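Some structures are shown below for you to check.
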Structure P
Amino acid sequence: MAATDKSPKTAGRVDPVVTKERMLGTESRWRRFGEPTPAGGSLKEDGTPDYGVFGPGSIAWDVLLHPATVFFQSPAQFVLQLTYKPILAGVRDWDPISRKARKGELTIFDRFDRQQRNSGIHAPMWLGDTPTARRVAQHLHNIHAKVAGDLIDIAHPELGGYQANGPREAMWAALTEMHTMLWVYENLAFRDGKAPHRLTPEQRDQYIAEVAVYCRLFDSPEGEIPTTMAELKALYEKYDDMFKPSRTMDVIPATGQSFHKIQHDSIKKNFHVSQLRIRAQLLLSQKLFRYAILGAVSGRTRRNMGMGPVKNAMAVASTKTMLPLIWLAQQPQTERHMLRLMWGPDAVKLIESARELQRQAKAGLLPDAPNRTAA
C-alpha cells in the first residue's frame, strides 16, 4: 500500500506530507510555559540582574554560544548520551518515536521533529533567567515521570533498572549533554583566528564547575556532581558498566523487537516524496558530518559505540580532513539557517541576547557579571 493511502489502522494518525511550513514550525513547537525570559531580563530579590544558570563571563557561554554548537549540538549530543545505557533504555522503551514505530505510525518527520525540539528545549535552560531555567527543567521532570523500567539490557540483568527522574540518570543526562558540547567546542569550533583547539586545564575545570550548577537543576546527587575534569573522569570510571557496548541494548524487553529495525520499517512504509526536504536536511547536519563528529568525541566513547580500530581511525582522520567544511558550517549564513530550522524563534532571541551580554562582559562593561577566565 502506498504511503499516501492510509490503512484503517493508521487513518488520521500518520501524516506523511511535509510542507515547508510544517518543517519550519512555529514557536509552539519549542515553547513551554510561555515565552522565555532571557538571562539578565529580570531581577533577583537583591535587585541585581538574574543571569540564570551560567551567565555572561562564563566559559559555558563561550562554549554554548559558538556557531559550532548551534550546528552540531543535536547529533553530537546523541552520540554520548545514547552510550549511557539507562538513557538509551528510556528512549527505546518510552520515547514517542518508539511507541509510534511499534504501531507502524512513525515517519521521518517525527524523528526530525524530535531533534528540533531537542535543540530548542535546552536554550531556555542555558540562556534564560533562573525562573525560566527552572520551569523548563521542571517540564522535563514532569514528562519523564513515567520513564522507568526494571531492565536496562536483557543480556545483563545485573545492571538493574533505570529511572529517568532518578538522581543517577538525571546527573548523567546533564553531564553527557554538557561534556559533548565541550568536545564540539574544542575539536570543531574555529575561534580567535585559529583552528579548533583545546582549552587550558584551568578553563576545562572552570567549565565543569559551571556545569555542576546546571546539574543541580535536575536533582542530581550532590555527593557525586563533579566540579573538575579529574572528578568527571573518576565518575566515568565508577559507572563504566553503564557505558560499555552491548549488542542487546537494541532489544525492547516488553516486545523483543529491535528498536532500530522497527523505526526503519515504519519510516520506509510511511514514505512520501515531500519528505525529501527533510532527508536533505538530515543529510547535511548528520550524515555528511557523522564521522567528523565521531572524531570529535573521546576514543572511549567511540569504543563504547562498538567502533573498531579501522572506524576509529576513519573518524579521527575525518575530523581533520573535513575542517574546511566544518568551518563553512559555522559561517553566518549557515548558522542563521540552522538557528531558525533546528532551534526555533525563541532560541534565536535568547542566543542573540546572550551573545551581546557575553560581548559586554568581555569588554568589562558588566561589573556585576562573574569574573571568569574567557575561553
Structure Q
Amino acid sequence: MSIIIYSSLVTLFSLIIMKKVSVNIGLLDKPNERKLHDGMVPLIGGICVFFGAFASLLIVGPVTSELISLFIVAMGIVLLGALDDKYDLSVTVRLFFQSIFTVSLIFYQDHYISHLGDILGLGNISMGIFGILFTIIAVVAAINAFNMLDGIDGLVGASSIVSLSGIAILAYINSHSTIFTICLAMIVALSVYLFFNINPFKLLKNKVFMGDAGSMLVGFLITWLIVLSLKPGDNGESLFRPVTALYLLALPLMDMIAIMYRRVKKKESPFKADRDHIHHIFMRLGFSDRQALLVLVTFGTLFMLLGLSFEYFLAPEWFSLLIFCGFFLFYCHFIQHAWVYTKNLKLLLDKCCR
C-alpha cells in the first residue's frame, strides 16, 4: 500500500512543479506538420513518472545493488530522452547511447536473455553468449517501438500499463515480489500522468506530454523487466516463457515492424518520422483521438490476456508463436485495408460516444 501512496504523491507533485519549470528549461512541444496539438505543451510526463516510480521504490525498499544500478541506467535513459526532446538528437546518437546503457546493465547485473524456449517444437533454443547481443537488440528495439507509438494522447502511457499489468500478474502468481513491486510503482505513476495527459474531466487548464524521456523510459523498463523475468530461478524455471513476451509487447512491436518494413520497401530510412502509424491511420479514417485510443488499448489488452492464457494453460510455445505470427500477418493486412474493417466499428463508437 505504501508503494502506491508514495508513487502517486511524488508523481503528482513532480507534475505540478515541473509544469512550471518546463518553460524555463525549454522542454516544450511545439506544433508542426506532424504534431497537430494546440499551443506549446510541457514534455515532462516521463521525467515525473521516473521520479514517482523510483522515489517510491527507494523509500519503501529494500534498496539493493540491482535496484541502484537499474535506477542509474534508467536515469541515463531519461536524460537521453530529455536531451532528444530539447535538441532533437540524431538517430545514431540515440541508438549509440541506448546500446551503451543496455550493455552496462547487462554486465553489471549479469542478466540477459539466454534462450528462446521451444518456439520451433524441436526443444529449447539456447543462445549462449550470443544472448547478450540478442538482449541488446531486443531492449533497444523496444525502446524505439514505444517511442514510435507516441502519437496520440494516452497511447504510450496506457499501452505501458497494459504491458506492466501482464508482467505484474505473472510476477504475483509466481510470488516474485521485486518485479511485482517495480511494476506496481510504474503503473501508479503512469496512471497519475495519464490524468494530466488525457485530462478526462477537463479539470486542468493545460495537459502534459510524456516526451521522448518517458517513451524511452517505459520501453527500457518494460523490456528489462522481461529480461529479469526470463532468467531461470533456483528451481530452473523462469517467470514466464520467452514467447509470452511477444504478447506483452504486441501493439508497439507490431506497429514498429510494420512501419519499418513499409519505409524500407519505399527505400526510406526505417527511422524516418511520418504519420503512417496505426494511430494516424485511425485518425485519417475519421476516428477521434479518444476513439483510436480506446480501440488500440483494447487491442493491446486482448493480446496481453491471450498471452497470459497461453502461459497459464502451458500451450505449446511453437503454437503460441504461430498464433502471434498469424495475428501479425492479419495486422499487416488490416492496415492496408483499414477502411473496410473500421467502417462499422466507427459507426458503433459514434453511437456509444453520443
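Which of the displayed structures (P, Q) returns the greatest value of distance in nm of label points 7 Å out along Cα→Cβ at positions 78 and 262 on calculation? Result for distance in nm of label points 7 Å out along Cα→Cβ at positions 78 and 262 over P, Q: largest is Q. Supply the structure label, taken from P, Q, corresponding to mean count of other Cβ atoms within 10 Å over residues 230-237 with the calculated value 10.8. For mean count of other Cβ atoms within 10 Å over residues 230-237, the value 10.8 is produced by structure Q.
0.10 is what came out when FRET efficiency 1/(1 + (r/R0)^6) of positions 22 and 334 (r between Cβ atoms, R0 = 25 Å, to 0.05) was calculated for one structure; which of P, Q is it?
Q
Source structure of the calculated read-out (Rg and Dmax of the Cα atoms in Å, 19.7, 58) within P, Q: Q.
Using relative contact order in percent (Cα under 8 Å, 6 or more apart) as the calculated read-out, with 32 as its value, let me know the right label among P, Q.
P
In this comparison of P, Q, the computed figure 2.7 for distance in nm of label points 7 Å out along Cα→Cβ at positions 150 and 294 is attributed to Q. If distance in nm of label points 7 Å out along Cα→Cβ at positions 214 and 238 comes out at 3.0 when worked out from the coordinates, which of P, Q was used? Corresponding structure: Q.
Structures P, Q were shown, and distance in nm of label points 7 Å out along Cα→Cβ at positions 86 and 190 at 2.6 was computed from Q.
Using the calculated result -16500 for helix-only ellipticity at 222 nm (-39500 (n - 2.57) for each DSSP H run of 4 or more, over all residues; to 500), pick out the matching structure from P, Q.
P
Among the shown structures P, Q, from which was the value 1.1 of distance in nm of label points 7 Å out along Cα→Cβ at positions 166 and 254 calculated? Derived from the structure labelled Q.
Read the figures in this text as sums done on the coordinates, not as results from a lab. As the structure is a prediction and not an experimental result, all values here were calculated from the model. Cβ atoms are built from the backbone, for glycine too; each structure is taken alone.
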